[in-house]
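Visitor: Input: structures, listed below.
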Structure P
Amino acid sequence: MAIVVLGSGSYTAVDWSKNRIAVPDPIGLGRTLEAARIYSLVGAEWVVSSGGPPEAESSDYPAAEAMRDTLLRLGVPEARLVMKGESHDTHEEALTVAHILPTLRVDRVVLVTSPVHMRRAVATFRAAGVQVIPAPAREDTGQPGWRMKFLPSERGLYESSLVAHEMLGYVYYSFRGWR
């Protein structure tokens, strides 16, 4: 069994000596935590940390690298980690994972991503020939109060943008034949 955790980005801090340290962004951190939890439950042979480089002018690490470092801190042994940090989108992640699976000799793949991203991710991996078991990361957003439900807010705008991104991504992937 392999657990594949999809990246979403990272935050990198740089000091005056150009030392850098990176952590997954909040979405990626939730995904990473879920991948480590599943690893501890099922003892998978591999955990694949996937997520490509940031924008060209960014000093951020690839999401895969930030997630790998966090998985190590969460107790996943380095010998069980595979980092794939070349992909720029879910389609490329699916193709990269499909390419490495034969070398890992696994027959089951658990796919960890955000609930809002899961539908498109599962369809994309299946189109690439990888049958996956979906394992959505928990999103603990709590119960919104009446103000959050009815008044504009930063959180509401952020969550709306995630949904819009996935809706447009699903349509785009359909036109490209990637799902």
Structure Q
Amino acid sequence: MATTSTQARAAANRRRRARDPEAIRLLKKDHREVEGMFDEYAQLENENEKLALFNKIALALKVHCQIEEEIFYPAERGEIEEDLLDEALVEHAGAKGLIAQIEGMEPGDELYDAKIKVLGEYITHHVKEEEGDMFRQAKKADLDLEAIGKRMEARKLELTAKLAGPAHH
């Protein structure tokens, strides 16, 4: 039965996450949430629903990128391979550029769905690299990932409220 293996994988993932330090747990949770939103987007046909979900995706990605760039990456600098951090920053810039393009469009516009699909693929690639070498090296580094995670969580709440703004109330 497929659900049994799915449940077993989910349980194993929960156990792994429980062992992760706070900073890694927070980032992985964000990754899973945005992956779920991209999966949900692929099922939508209604343009208003597509726009509303894209806006949620864009907000989540902007906040996530900012907490990584302000807190996580600077803390990691000198502790993990410089190339990993530099590539992650370039990937963030590319994702933010694509988000800005999509924000200037409407569902139904030519290439709208294609750009969102490519953004999702881009994010999937970025997440795979982060959760691989970068997180492995971060866990081995002499850093207080619990304290870093708490700072990131506080900043995430602040940014989400600020960036969501009155349009989302």
Structure R
Amino acid sequence: MIVGTSNAVNLTDGLDGLATGCTIFAGSAFVALTYLCGHRIMADYLMIPHIAGSGELTIMLGAMVGSMLGFLWFNCYPAQVFMGDAGSLPIEGLLAVAALVIRQEVLLVVVGGVFVVETLSVILQVGWFRITGRRLIRCSPLHNHFLFRGDHELKIVTRFWIGSALLAIVGIASLKLH
């Protein structure tokens, strides 16, 4: 789970601000989730497991989201600073650890749906090419397909951010569904 999540974000980190913005939304959702799991009354109300001490992850994830907001100032188009492997791998590893601690691994797949789709686009592209010898999409990961199609980088990043924000909202809203 940790390795898969980290690599998914690494694949997404191809356009200025793309992985950073999506991480802010997913991280913010997990700030709320870790707080709720650490709060006995709220956890009981939402029928999620109460994990004693998991509220401490809220501070760490909050610091990560805050640092990503500061980083985004210099990472958005045109980027002056880049995340690279040294940033994307540990940042999303932290989200995966948080999901494991609060036992919400499936919710990480929902909240981090943009990362999942980007990874699936690479897996499908490679698999399809090996089977047929042709490309399924113009280029993988998926954001490159839109870039090669002629869409502007800002348009792609903004739409992926909107998708990430919606998935974070869906993830939080789904807590009361069971």
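Visitor: Taking relative contact order in percent (Cα under 8 Å, 6 or more apart) from the coordinates of each of P, Q, R, which one would give 33?
Guide: Here the read-out was taken from R.
Visitor: Here semi-axes √(5λ) of the Cα gyration tensor in Å has been calculated and equals 27, 20, 16, so which of P, Q, R was it run on? Please report the intermediate quantities before stating the final value.
Guide: Values: P: 25, 22, 17; Q: 27, 20, 16; R: 30, 19, 14.
The correct label is Q.
Visitor: Moving to a separate point now. Of structures P, Q, R, which gives 15, 38, 26, 13, 7, 0 when P(r) over Cα pairs in 10 Å bins from 0, in percent, for residues 74-153 alone is computed from the coordinates?
Guide: Corresponding structure: P.
Visitor: Hey, another quick one. A value of 4.4 was derived for distance in nm of label points 7 Å out along Cα→Cβ at positions 42 and 146; which structure in P, Q, R was it taken from? All intermediate terms of the calculation are to be shown ahead of the outcome.
Guide: Working: P: 4.4; Q: 3.8; R: 3.1.
Of the structures listed, the value fits P.
Read the figures in this text as sums done on the coordinates, not as results from a lab. Values in this document were obtained by computation on a predicted structure and should not be read as measured data. Cβ atoms are built from the backbone, for glycine too; each structure is taken alone.
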